[in-house]
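Chemist: Listed next: structures, encoded as C-alpha cells.
Just so it is clear, none of the values below were taken in a lab; they were calculated from the coordinates. Everything quoted here is computed from the prediction, not taken from an experiment. Cβ atoms are built from the backbone, for glycine too; each structure is taken alone.
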Structure I
Amino acid sequence: MISNNKYPVEDLKKVKCFLLDMDGTIYLGDNVIDGTHEFLEILKKQGKKAMYITNNSSKATSQYVEKLSKLGIYSEEEDFFTSVNALEYNLNLKKQGARLFVLGTPVFEEYLKEKGFQIIKEYYNEPEKRPDYVILAFDMTLTYDKLRIACDYIVDGVEYWATHPDMVCPVSGGRFIPDAGSFIECIYGTTGKRPSFIVGKPNPCIINVIMDKYGYKPEEVAVVGDRLHTDIMSAVNAGVNSICVLSGEATVKDIEATPDKNKPRYVFNSIKDIYELLNN
C-alpha cells in the first residue's frame, strides 16, 4: 500500500460510503477480483455503504444487477449511479421534460423517455420542434445520419452535452472499441465545438449528486477505481478520498508520472488490501 503522507491510512476507517468503479476494480471480465466478496461483507458489518459508479451509458441498471448476480454479488438498482442518472438529474435542474436529440443506444433513449424527456429523431427548422439539447452518449447503433443531424443542430447553436469523455471502451480479448470521447472528437472536427457540459468522470457531478442525495461530507466518501484520468480525477475534483487499485489499468509508473495535485491519496494492490485494512 502506498499512502500520501498528508493522509493517514487510518482515516479510511472513517469513510461511510465507498464509491466503486467496477471493471478492473471488483471484477475483470467475468472474474471477480480476489477479496471483493470479503470487502463488501465487511462494509455491511460496519454499517458502511457501497455504491457502484460508472460512465457507461449503454446499459440499464438492471443489467448491472444481473451482471453482479452472475458473479455472486448481491445488489439492487439503487446501489448504482451512472452518468445517465447524473445526466437526468442535471437536465431536470435545467428543464424538466426537455426535448433531446440523442446519440445513444435504444436502452439509453428508452430510459430518458421513461423519465419524461421528449426524443427528437429528425432535423427541424421550426423552433417549436427543435431539441433543447443534443445529448452524446456511448452509441453502438450510431449511424451517419444521426451524426449528421447532431452536427447540424450543434452548428445551429443547440446546447450540446455528453455523458462521459472516455475515448475507448475495453472489450474481450484485450481489444478496445470507440467510446463517447472518440465521437466528441469526430463532432469537434466537423463543427469546431465541444460539449458545454460532460456529466461523467472525471467531472465530479456523479459524486456531488450522491453526496447531496445522501448527506455525506467529502471526508466520509472514498472513490475506489483503477483509472487515473477518470476514477481518481473525479475524486480529486470532488475533494473526496481517492483510492487507486493496481488490479486494472493504472500502474505504479503511471502514478509516479502523475502531477502531485492529481495523485491518488491512497494506492493498494487490490480491493483485498482495503478489506484487510478495514478488518484490522
Structure II
Amino acid sequence: MHLQNIIPRDGPNEEEVQKYIHKYTNEIIVIKCGGSVLLNPNLFNQFIEDIFVINRLGLNVIVVHGGGKNIKKKLDEQNIENKFIDGLRVTDSKTIKIVEEALTEINSEIIKRLSAKKCKAQPITTKKNNIIITEPEKKELFFVGKPIEIEKKNIIQIIKNKEVPVIIPMGIGKDNKVYNINADVAAGAIAKKLNSRRLLLMTDVEGVLDKNKKLISEINSDFADKMLKDGTITGGMIPKINTCIDAVKNGVTGVAIVDGRKPHSILFELLSDRGAGTLIRK
C-alpha cells in the first residue's frame, strides 16, 4: 500500500500511520460528527477526506452524524423555540418532523460527498432500514428516545462490503413512533454493540477542560464521573461524558472527544502520537 498516495500532505506522517494502522485492522471505529462541523464547509471537507482515507486504508468505519445547528436553523425559521434539558433537545410532535427532515438532509449530503470521492456509503435511516429500537427518555422531553437495542446485522453487512454505514441518530419505539436520539448517545450504543476499538465524538471544542479551562489529554472513567458530579462538566458535554463512561465500561477500548476544528483531527487522533482532544479509557 502506497501511503503517500492516500494520506493528505497536512495529515500524520507515514511512519506514524504505519505504527498505528495495525491496531485497527479487523477492528471497528465509530465516528460521531456534530452538526457544527458538518455546517462549516472547510471542516466538512476535511471530515469527508478523513473518512475516505480511513476507508482507503482498509479500516472499518461507521459514521453517526448529528445535526444540531441545522435543526436549530430550521426551528428558528419556523419560530419554534429551541429548548434543552441536561443537554438533550425537547422534541414535541412538531419538532420531531423538523428534526427528521434536517438529519435526512445531512445524511444525504454525506453520502453524496463520499460517493463523489469513489467511497461507497450506505444510509441507515428510520424510514428505510432502522437499526435502533428506543424507549422514551423522559416524559418532559416528549419524542426523545434512548436506545434499548441495536440491530447490528445491517451494519455488519455494509462493513463486509467495504462500504461506510452513515447512520441517522433516530430510532423507532415499541409504539412504532419515531424518536430523536442524542447523536453521542446513539454512537455510544452502536459502538458498545459492535465492541468497537475506538469511538470518536467530534465536536467544536478542544475536548474535556478542567476547572481552569485547560485541556485534559487523557482521563479514566472514574475521574470523568467525578468531574460530572462536581459540576466541572456542564451543558452539551454532559451526554458526551455519560456516553464515554458507559462505552468504556461496556467493551469499547477507548473513547476520544475530538476537536473537529483541527485539520484532519480524525486522522491525527487515530493514526498519530499527538491526538486531537481528550481520550477516555476505563
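Chemist: Where is mean count of other Cβ atoms within 10 Å over residues 120-127 largest, in which of I, II?
Modeler: The maximum falls on structure II.
Chemist: Okay, next question. Between I, II, which one scores greatest on Kirkwood radius over Cα pairs in Å, for residues 104-191 alone?
Modeler: That would be structure I.
Chemist: Which of I, II yields -12000 for helix-only ellipticity at 222 nm (-39500 (n - 2.57) for each DSSP H run of 4 or more, over all residues; to 500), as computed? Intermediate results must be reported in sequence, preceding the final value.
Modeler: On the way: I: -10000; II: -12000.
Only structure II yields this read-out.
Chemist: FRET efficiency 1/(1 + (r/R0)^6) of positions 40 and 224 (r between Cβ atoms, R0 = 30 Å, to 0.05) computed as 0.65: which structure among I, II?
Modeler: Among I, II, the structure yielding 0.65 for FRET efficiency 1/(1 + (r/R0)^6) of positions 40 and 224 (r between Cβ atoms, R0 = 30 Å, to 0.05) is II.
Chemist: Using FRET efficiency 1/(1 + (r/R0)^6) of positions 8 and 128 (r between Cβ atoms, R0 = 41 Å, to 0.05) for the comparison, can you identify which of I, II gives the largest number?
Modeler: II
Chemist: In terms of FRET efficiency 1/(1 + (r/R0)^6) of positions 160 and 208 (r between Cβ atoms, R0 = 30 Å, to 0.05), which of structures I, II is highest?
Modeler: I
Chemist: With FRET efficiency 1/(1 + (r/R0)^6) of positions 48 and 80 (r between Cβ atoms, R0 = 25 Å, to 0.05) as the yardstick, tell me which of I, II scores highest.
Modeler: I
Chemist: Name the one structure among I, II that log10 I(q)/I(0) by the Debye sum over Cα atoms at q = 0.10, 0.12, 0.15 Å⁻¹ of -0.48, -0.70, -1.14 was derived from. Let's see the in-between values first.
Modeler: Working: I: -0.53, -0.76, -1.12; II: -0.48, -0.70, -1.14.
So the calculation was done on II.
Chemist: Ok, one more. When mean projected area of the Cα convex hull in nm², for residues 112-247 alone is calculated, the result is 10.0; to which of the structures I, II does this value belong?
Modeler: Values: I: 10.4; II: 10.0.
Only structure II yields this read-out.
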